[in-house]
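Each in structure tokens, the structures are laid out below.
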Structure I
Amino acid sequence: MFWKRMFGGRSTSEQENAQQEAVQESERQEPAKESGFFKKLMSGLEKTKQQLVSRVEQLTTGRKVDEELFTELEEVLIEADCGVNTALLLVDQLRERAREEKITAAEELRHILKEEMVALLEKNAAPLKMPAEKPYVIMMVGVNGAGKTTTIAKLAYRFKQEKAKVLLAAGDTFRAGAIEQLGVWANRLGVELIAHQEGSDPAAVAFDAINAARARGSDVLIIDTAGRLQTKVNLMSELAKVHRVVQRELGRDLDEILLVVDATTGQNALSQGKFFRDAVPVTGIALTKLDGTAKGGIVLALAHELDLAVKLVGVGEQYEDLQDFDARAFVSALFGEA
């Protein structure tokens, strides 16, 4: 349990007993939940599997290992939205290992590709940070339409399930309806919301949210932000200001700054990631809409080219469909392995 280990108003012995009960309950429930999510992940990655894994299998069936094969594998990886740099890296690793391990049958390259994909994704792997103190502050960034609001709702639900007191801050004060939309989710989830009028200063919202979180004893504060890429200079300045205000009021770094990325955008996600990383110190990626896209290879490009951990992955509309990213589970699902 992410949250109960950290905060609670009970005595030490009560907390220990509660934690033990929670762990036991988690152990009873988790296999089924994980199994259900894994099935959704496999189903969601089916189009990516057809675009990437099926073509790799076709290329490596009944062939010898030669330079022509490596060139064709590069093309498949690039077309599957793995990115040029990432595709070149993976094929270079395949080439080197084939030479070192004296591999001549192309079929043997498949398990090596899986291993190298896992290694690439695990290089910067990092789950959500454990909270050091209250309030645990998460700032969400990303372009409009990437799924920030629903991701915030799913995170709020997750923390509420773990008995944390959650506060949301409606920092996207410019998009029409953004404040109302977050308010609907807050009401639905039974969590509190800090909001100003449309068009107000997002930094002022963040300032009030930090102080409200402290005054109300909130465990978690999740701050929404705007994502208007058509005014890049203004947005970058605005995000930097919000970050600066929150950091100053907290007296420390934010716990997480999560970049919400829509998997269906493919390579556009890379340029978005670079833009937001220039504005604020992004700590990780929440990848949405992975279900039903043929562009799941973007996970590899994001992890490698942005040098950021993919921390959360979404494969559906339900609250439980946002889960911690697991590199091995992702690659296993991609290759259709139960």
Structure II
Amino acid sequence: MAAVLEPHIASLFEPVDGGKVRCTACARYCVIPDGSHGFCFVRKNVGGRLVLLSWGRASAIQVDPVEKKPLAHYRPGTRVLSIGTVGCNWRCQYCQNAEISQEREVQGRPFPPAAAVAAAGRYGCAGVTFTYNEPTIFAEYAIDVIRAAHAAGLFANFVTNGYMSPEAVDLLGPHLDAVSVDFKGSGEPGFLRKYITAKGPDPIFETAGALQRHGSHVEITDLIVPQVGESVDATRALARYVRETLGPETPFHLLRFHPDYRMLDLPETPVATLEKLHAVVKAEGLEYVYLGNVWGHPLEHTYCPACGAVAVRRYGFTIQAWNLDAQNRCRACRHRIPIVGRPPAGYLPTFATPV
């Protein structure tokens, strides 16, 4: 018999006049009349209380390498259980997961926290990841899974657009081990307004800094959309923010766009564009800059900023060579590379060799 899930009262809301509630999960702060939904369609005012309709329901469940999130400097070589629900607080016109992120009816298999943790263990995962749609909108479900995951010795991370409220950051931040914060089109305000229906990048900047202060490992991604979201100035400004606020060792991923959903008329991002922006980001002082979705490119690798040697060689989501010692120091010059953890024993034969 399928599990029956009771309506789940959200914690991120406050009552306002006339039976309305103000949702405090994301930077939209939707004011919702009784019987209506917020922008995300999964947070509903029921009799003056906000109900999270998607609590305990997963529309997508997948075992992934952690590098797919993308996290290049956190628990390399491990697998994570990726969990998504439905709905989103953005309307990205190119969303590759639009069938779930833009869904208006809550659906999915029952997947309460205990089931999520059990599945992670069954498939040999070291952590759980909330992804596919924006996890901020189901923060109360995510935090319940995270607590259960931590109790079982698993780590937890978000793949997020960063459009959170400070209230959500305070709820989630102390418990998130790692986050990948995705700036679309380098966070250029005009791009966000036209192609995402977001007012501007300030909440994303604030979220990234606040999560790091809470102790989360933070990596930044920037989806480069050709013709409409490839501004050199915006990329430079984003890189400068990351260096000044998060630090020069913060991993920065420039992601290649592919046409999807309502933006099928654009080409994939030219590799030359990504290479040009990579040089821009490096010139701003960031030490670990990667190209994503360009498998086989030499800029997938981690290079030692001290001597230039290849510290970690990658192909897509796979590590091919690990040229670091037991303290994650470059074997060529002993400079320490800020990577949390090492690949599991047996991932490559050389990992078993003492250093």
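Just so it is clear, none of the values below were taken in a lab; they were calculated from the coordinates. None of the values given here were measured: they were computed from a predicted structure. Cβ atoms are built from the backbone, for glycine too; each structure is taken alone.
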- At a computed 40, 16, 9 (semi-axes √(5λ) of the Cα gyration tensor in Å, for residues 88-151 alone), which of I, II: I
- Task: Work out which structure the value 2.8 belongs to, where distance in nm of label points 7 Å out along Cα→Cβ at positions 120 and 184 was derived from one of I, II.
- Result: II
- Identity of the structure behind -17000 (criterion: helix-only ellipticity at 222 nm (-39500 (n - 2.57) for each DSSP H run of 4 or more, over all residues; to 500), calculated), options I, II: I
- Identify the structure, out of I, II, from whose coordinates relative contact order in percent (Cα under 8 Å, 6 or more apart) was calculated to give 13. II
- Which structure, out of I, II, was semi-axes √(5λ) of the Cα gyration tensor in Å calculated from, if the result is 34, 24, 18? II
